[in-house]
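Once you scroll down, you'll see the structures, which are given as structure tokens.
The numbers here are math on the coordinates, done by the rules we state, and not lab data. Predicted, not measured: the structure shown is a model, and the values here were computed from it. Cβ atoms are built from the backbone, for glycine too; each structure is taken alone.
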Structure I
Amino acid sequence: MPKTRHSKRTAPPAGRISYNIREVALAAKVSVATVSRALQMPGVVAPSTRARVQAAVERLGYRPNAQARMLRTARTHVIVALVPDISNPFFAEVIRGIEQVAHQNGYSVLLGDTQNSRAREKVYAELLETKQADGLITLMPHIPPLSMPGPLPIVNACEYVKDKSVTSVYVDNEAAADEAVTYLLTLGHRDIAFVTGPMDSPISVDRDRGYERALQRAGIKRDRRLTAVGDFSVEAGIRAVDSLLAKQPFTAVFCSNDEMAIGAMRSIKLKGLKVPQDISVVGFDDIRFSRYTDPPLTTVAQPKDELGREAMNMLIEMLSGVDVPARKRILPTQLVVRGSTARCSKKSRPG
């Protein structure tokens with residue numbers, strides 16, 4: 001019989017479990033998603049990175065398993081992004097981040113404007129079940145019901161799902177709201193109104209907690225007459241502040257998003273009051289329009305583009321053919337101070 005025991009091999013011996021894609025990524029000092037791209041779409045990867053990945057593949061004798069190969073051949077390279085309200089400019093900037101990473105990796109994005117309709121969500125989710133799309137990114141506080149076996153190729157962004165089995169990327173809304181209200185407190189404001197979003201939304205609940213936490217730390221008991229609920233629209237901000245001004249005087253108002261803050265400023269001005277001389281206003285999101293209001297809006301800036309980019313990167317990693325554990329990633333926010341806030345002047349306090 002020919003002796004083959006000592007012959008040289010570039011792959012692990014038959015019967016041995018080969019190295020997995022994570023080990024290849026570690027050896028090449030790149031991400032799992034980059035390894036996947038280098039093997040499936042080498043044209044989109046820098047030559048030096050591609051060479052490093054290929055060297056690691058050959059050194060470790062990595063061979064994709066049959067199931068992973070089958071999954072790749074069945075790919076549509078289409079992902080679905082579900083948005084509750086496409087008219088909200090905040091979502092437009094997140095979608096742009098998703099689209100950038102998708103395009104770089106050979107994916108197309110199908111945008112679904114659900115208008116908060118579960119029936120619409122179901123129609124788009126069925127594209128995943130019928131293999132007309134590879135994955136789903138949802139910008140809502142829940143995941144559409146799916147009857148698919150195994151881990152679902154779904155990423156939740158902006159809002160978040162408490163289920164630990166769902167991969168999410170979002171910001172610490174409670175801490176960000178706390179920072180915004182604390183800033184108003186440092187300016188001498190004590191009667192601070194709050195326009196919250198719908199309380200069936202986790203981010204609204206967290207921003208409400210942040211508002212109350214800042215007041216408690218300052219030794220201020222919350223006055224429920226200074227809280228109004230809106231739906232994140234400009235019109236809701238107008239209605240909320242109209243209602244608040246009719247009930248209780250205040251020198252500052254914190255709104256759960258920029259659109260409602262813009263509405264709040266409109267309401268204040270229609271009452272013959274001035275921003276920020278009479279009432280300071282703070283928003284949340286830092287949409288593009290916030291810097292062009294009169295005066296420019298002080299707001300909590302969310303990393304909108306990065307939220308979208310990270311969500312798409314997470315989904316690509318999930319689609320790489322290996323089991324990726326669910327993750328919760330929290331991105332930082334920043335309080336952007338502009339002209340809509342000023343020190344409190346009690347003599348100019350409304351009412």
Structure II
Amino acid sequence: MLKSCLLFSVLILFAIHPAIAEDTGNIKTVKVLPLPAFGYSPETSTYIGAVSLFTFNFNKDSISRQSNAKIEFNYTWRKQVILDCGWNLFSENEAWFSKGQIVYSRFPDLYYGIGTATADAGRVTYNSNRFMFDVSILKQIRFKIFTGINLKYTAYWKVRPLNSDTLYYTELRSCQSYGIGYAVLKDSRNNILTPLKGMYTNIAATCNFSEHRYLKLTLDLRSYKTWNDKYTMAARIINDFTLGDPPFFDYSVLGGDKFVRGYYFGRYRDKNLSSLQTEFRLPLFRRFGLAVFGGVSRLYPDLQRLIVSSSMFNGGLGLRFVVDKTDKTSLRIDYALGSKNNNGFYVSFGESF
């Protein structure tokens with residue numbers, strides 16, 4: 001915790017400097033925000049690195065929202081290496097939209113098995129190399145409604161246990177999967193990075209090919225409403241269903257700094273997930289703000305178990321520090337509690353959703 005506080009102080013000093021920008025006449029078309037990166041999560045412990053956040057709009061029309069991209073490299077106190085590139089790109093008049101992510105990591109991690117009844121005593125520490133490519137190419141067919149294909153490739157290799165325990169899981173092995181799917185997206189958010197109003201609805205079906213063929217269906221709903229340009233209420237509902245037998249890395253999971261905070265990412269996993277997450281954000285003073293969040297989730301092996309499965313709760317408080325006043329990009333510090341004595345402390349850029 002002390003290391004994280006010291007790194008936070010260093011980041012504040014860097015963050016108050018203006019971003020690098022390129023201008024065309026009086027219209028700013030490119031803005032680059034290079035920053036030292038640091039953060040903390042239960043999965044990584046403290047990490048340090050570098051990140052460049054790009055926002056740009058080369059389109060001459062007045063309706064296209066800003067495109068953005070991120071390149072980030074981090075090294076963690078647990079000797080994990082993470083390289084993450086992501087983007088949201090709009091063409092002129094938002095006729096086309098592409099979003100995607102490319103991630104490479106070398107990652108010592110924990111695995112507890114499948115289901116919500118797994119015991120802490122069943123934990124296995126393992127190492128793996130990971131690569132993930134996920135891209136969607138969508139065409140606007142009506143106002144703010146996009147449709148198109150999504151492609152995904154994920155590989156885990158050099159999967160091996162790191163402790164001397166005799167306990168091991170047969171599914172925990174090197175494998176890969178290929179996916180091709182179809183998506184419909186309605187996105188009326190006023191800003192992709194820090195939305196204050198609007199809706200986001202994504203419906204996707206992806207056929208995946210691995211050791212076994214399986215189908216993933218995802219429904220992701222998000223809503224944002226702001227009062228007096230200060231107080232924002234955000235809500236997210238996600239349903240993630242799997243038909244078939246996916247590899248261990250493609251089960252639905254709780255946790256992480258982006259979704260269902262308060263749980264170690266992957267501590268609980270199963271074929272299906274239903275979750276509601278809410279967050280209320282308000283300013284404090286100057287660049288600082290506060291967030292209160294919470295939610296309820298259920299993991300279950302099939303639809304028949306949805307009603308009888310136990311609920312997993314989470315809730316917490318967060319502090320925000322605005323790094324970029326124009327785009328309201330923030331440094332986020334959250335502490336969350338979950339069911340079954342789970343908890344998590346997170347430091348990251350950007351809102352959780």
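To test your reading of the models, identify which of I, II gives 0.10 for FRET efficiency 1/(1 + (r/R0)^6) of positions 50 and 194 (r between Cβ atoms, R0 = 35 Å, to 0.05) when calculated.
That value comes from structure I.
Also, quick follow-up: Which structure, out of I, II, was relative contact order in percent (Cα under 8 Å, 6 or more apart) derived from, given a value of 11? Show your work: numbers first, answer last.
On the way: I: 18; II: 11.
Label of the originating structure: II.
For volume of the Cα convex hull per residue in Å³, which of I, II scores largest? Before the final figure, lay out each step's value.
Numbers: I: 157; II: 138.
Greatest value across I, II: structure I.
Supply the structure label, taken from I, II, corresponding to distance in nm of label points 7 Å out along Cα→Cβ at positions 42 and 242 with the calculated value 6.5.
On the way: I: 6.5; II: 1.9.
For distance in nm of label points 7 Å out along Cα→Cβ at positions 42 and 242, the value 6.5 is produced by structure I.
Using Cα extents along the principal axes in Å, for residues 90-265 alone as the calculated read-out, with 57, 36, 27 as its value, let me know the right label among I, II.
Details: I: 56, 30, 30; II: 57, 36, 27.
This value belongs to structure II.
Let me ask something else. Taking helix-only ellipticity at 222 nm (-39500 (n - 2.57) for each DSSP H run of 4 or more, over all residues; to 500) from the coordinates of each of I, II, which one would give -12500?
On the way: I: -12500; II: -1500.
Traced to structure I.
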